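Structures given as structure tokens follow.
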Structure I
Amino acid sequence: MDARMHLSGAQGSQQPTDGDRLTVAVEVLGLLADRTRLALVRRLGEGEADVTTLTEAVPGAARTSVSQHLARLRLAGLVVTRKDGRRVIYALRLGHLRRLVDEALNVADHHIGHLPAHD
């Protein structure tokens, strides 16, 4: 399924059902369940960037691979682009994504560091 279809479809005048929301959440989490895409969204949470800057933020990733991952995120509607001369600048479409990634990394910190649970 195409996450963009669900994301844009959920913005209509009708209230989305719980099933619709779960479907979109599964698709968004599925896109973020890739180390490279997660690193890209994490970096974009700090501010917009071009492909060169984003490639540097993902150690060991080739520029072509980063470009392909960015294309998937863009087609899903999770990132947006703008032109700056010949460069394409990427940015997160929703601040919620930054917070989602931050929370996922907090869970990882707690798991790895055996930190106590809290709200």
Structure II
Amino acid sequence: MKHRVKGRKFSRLKGQRTAFLKTLVGSLIVKEKITTTEARAKEIKGIVDRMVGKALKMRKDETKKVSIVRDLRKHMPLVAVKKLSGEFLARFEGRASGFVRIIKLERRKGDSAKMAVIEFV
């Protein structure tokens, strides 16, 4: 058991891993529902929850809007930031957390990997 070790490496270097997670988060926000492996879904769930929470803070505090948008740009593409700061704010107005759900699917036929659908609530 790995104590006090967070995150997954996905057999990638740090730069590759951050780019990989950035594209996964961006495609989830743009498409609102993606099918991926269970480990990838679990990894991006926390990232997306934090990003949507930050976007909701942007609506409350106009003075911090620029700094929040810059911070969101580090974790996702610009198209996803625009969609997140637009239609998602009204959608999750009364919700504090739990913006994403993971639904487990049957294993992938080729390599028997655990698959899951990750989508917005």
Checklist entry - Which one of I, II has distance in nm of label points 7 Å out along Cα→Cβ at positions 64 and 96, as calculated from the coordinates, equal to 1.6? => result II
Checklist outcome for this item: Value 10.8, 37, calculated as Rg and Dmax of the Cα atoms in Å, for residues 48-103 alone from one of I, II, is from structure II
Checklist entry - Can you tell which of I, II yields 2.7 when distance in nm of label points 7 Å out along Cα→Cβ at positions 40 and 56 is derived from it? => result II
Checklist entry - Just checking, which of I, II has the largest value of relative contact order in percent (Cα under 8 Å, 6 or more apart)? => result II
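FYI, it's all coordinate maths here, none of it is from the lab. Source: prediction; values computed, not measured. Cβ atoms are built from the backbone, for glycine too; each structure is taken alone.
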